[in-house]
Structure P
Amino acid sequence: MDAIRIRGTKPLSGKITVSGAKNAALPILCATLLSEGESRLRNVPGLRDIKTTSALLGFLGRDTQVNTPDVIVSAETTPVRPMAPYELVRQMRASVLVLGPLVARYGKAKVSLPGGCAIGARPVDQHLRGLEALGAKIAVEHGYILAEAGRLRGAEIVFDIPTVGGTENLMMAAALAKGRSTLVNCAREPEIEELGRVLNKMGAQVEGAGTAVIHIHGKDELEPFDHAVIADRIEAGTFMAAVGATGGDVLLEHAPLDDLEPVVMKLRQAGIEIEREGQAVRVRRQGALRPVDVTTAPHPGFPTDMQAQFMALMTRAEGRSVLTETIFENRFMHVPELQRMGARIETRNNTAFVEGVDTLSGASVMATDLRASASLVIAGLISGGETIVRRVYHLDRGYEAIEKKLAAVGADIERIDLEGP
């Protein structure tokens, strides 16, 4: 089984290119189900989740050619099979995003209830209520969502809470619905704005994507598209935290600075310099790390997907930091692993209190989810001795060749093959 071996305490220096955004590419891949013809995605990261989604599209009947950073999805080579089985969906929660396109275009779908990282409950009830409002009949039987509909019809849908996947699923369904749909209390992530751009390229009329209220004028048919995916803000933020933790000076190419405002603000408060240089972003730290308090919140707040990495950074700050997680109830699973490396962290309910220490010690640690994996890599970069991060298949779901990118800027890091779990 693959693992990452790190020998830490080396400052990072050089240049890193930020890959395309996984969380933007996945719903866009699902949106290819809304049209005939050949769609091309560019700047797609080479990740497990991309391969899983492409395999799912192939199972459904689309001809999918993955040669990252390009992915080409062509028309059905066989009669469509509007079913997403457990064997594929369990690997990745975003697979549920085929539900809306399948119901809207083919009038039926059978989609397994989703899997993904074990970071807490992420129910799909908002997706299902929204599809019912558009005219679909929904049932849940034996672990599968069963949906049937004639032509969907536009409706007003009010989300109980902002939901990224729910907003994306219903945007895609409404793009083929008759008439106008209004989605209220939407998630506002940049990846949703990106999906809106793609749906507009396909011929739908989407207004307000990236805001709390989205209006969608559906069309009878949609066209294929050619689109370059935006850069990954979470990957960029992770590298910013890594540079800040180790010290040094790194130029991040294609870093989406405007999409990272809450992260950049907190990193600057911690003493990390972040400045735009043309199309790139310079990240460096010369002085001591200062403690900073963080509370996660839906976009445009501090992203939950950066909480674990920021915690690893704060283990070396001079003082006490308080990190409060408000999105997922089980997202402190990295804490015991950081404690094994010498971090002083106390958790109470959804809050972690981090006392900075002079040094961490390398250890054998276990990744529990995607972002926890990244936090352990950062911790390994600032630890004395050797760190082995196991279960890096989590890491491979969201970071493209992270060990190679870090090695190129001076980290002593490599992928190794270990026996056992």
Structure Q
Amino acid sequence: MHSAYVYSYPHKLAYGPLDPPVELAPLWQREPRQQLFLYWHIPFCEMRCGFCNLFTSIERKAEPMAEYLQALRRQANQLATIVSPCQVSGLAIGGGTPTQLPSDQLESLLDGILQWPRQLGGDFSVESSPATATPEKLFLLRQAGVTRLSLGVQSFVEAEVQAVHRRQRNSLVNQALSNIRGQGFEVVNIDLMVGLPGQTVSSLRRSLQSALDWQPEELYLYPLYVRPLTRLYGEHNGCDDGDLYRSGRDFLQEHGYEQVSLRMFRRRGGPGGCEYADPQRPMLGLGCGARSYTRELHYSTPYAVGSSGVRRILRAYKDTQDFGQAHFGYRLDEEERRRRIAVLSLLSEQGLDISAFPEFLSLLQPGEAEGGRLTSLGLERADQIGPRFFSARVQQAVLAGARE
């Protein structure tokens, strides 16, 4: 099951320096902004898990986080003017771990977010960890209108989470879930992993049952991929056991969950979540490491996994006074836009309109899709199917980015 995790297109490793830089004001004024998805990135965690290759930093001191929020506030204020008028129809705060922020800083961040014009009924999702899902912080999130709380657990088998360099006790996890349920979030999601060191069908099912005891509206089951520069690299080969994944999938389906994508399972009859998957919908990313998607350009700050690279990029972000240009990203031509719509539609619930994209039928193998939607076999192979849609240009850029 080794492959590229495709949740957007082009892949982030395809991004590179933009020469010349792109002025954001005219770029965004050409975008439809009445259905804007707004993403805020908080790149701080209490620890770096052994599998993590995200743009994040271990940070426990309040002062560096406060300095980061000052830069984030400058960027948000400038971009609010650039994209005005707009309506935010979906919100997410990710990372990192947003709830790693001290309570007063989290409250300040939420106050700033609530200044943006929002449509009634829009989803608002926040990621948290067991150690930081305290009653005080969860109350702030709920008061701010957060509808979905996602908790990264990975496993309820303590030996398995310890094997991926994660310090976590089940007592802490269960207390966090009790705190979360006590606040009445509309959607609670639990993240678990398949392919952890020492994991068996029996231990995976025990972990899944422990999660289902909390009746989450959603559950994500992530195959473990081991990437360069992560702590697990060289220690463990990652998830290549399809039988283990299928056992977890079957268990969830037997217990009242429908499969939405390779990773996402939703309780039948429950509310939907806050997953960005609409290739026609612009997304504005704020914060160091956040990505923004327009029809013409995808852009972000530079990307790093190693601690020295992350520190360097964070310093540059904190020192930035003018956020009016994009310096790092990927320009999309008409072919890339069609590929983006095709891959994201196919990998989401809506499915692919085959009549509009006949040239992509040859990329699918027998049994992987039916009527423009992935079959059970196709969902299982989603991480192999996605890269087949990469253009030669993106493939070359991803290979170059992976070597840097």
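FYI, it's all coordinate maths here, none of it is from the lab. What you see is a predicted model; the values in this text were computed from it and never measured. Cβ atoms are built from the backbone, for glycine too; each structure is taken alone.
Numbers below:
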{"read-out": "For 5.0 (distance in nm of label points 7 Å out along Cα→Cβ at positions 224 and 336, calculated) the corresponding structure among P, Q", "value": "P"}
{"read-out": "Structure with the greatest value (metric relative contact order in percent (Cα under 8 Å, 6 or more apart), set P, Q)", "value": "Q"}
{"read-out": "Which entry (P, Q) yields the derived value 26.2 for mean count of other Cβ atoms within 10 Å over residues 304-311", "value": "P"}
{"read-out": "Identity of the structure behind 54, 52, 44 (criterion: Cα extents along the principal axes in Å, calculated), options P, Q", "value": "Q"}
{"read-out": "helix-only ellipticity at 222 nm (-39500 (n - 2.57) for each DSSP H run of 4 or more, over all residues; to 500) derived as -8500 - corresponding label from P, Q", "value": "P"}
{"read-out": "Structure from which 3.8 was derived, distance in nm of label points 7 Å out along Cα→Cβ at positions 48 and 320, options P, Q", "value": "P"}
{"read-out": "Which entry (P, Q) yields the derived value 0.96 for Rg/Rh (Cα atoms, Kirkwood Rh), for residues 16-79 alone", "value": "P"}
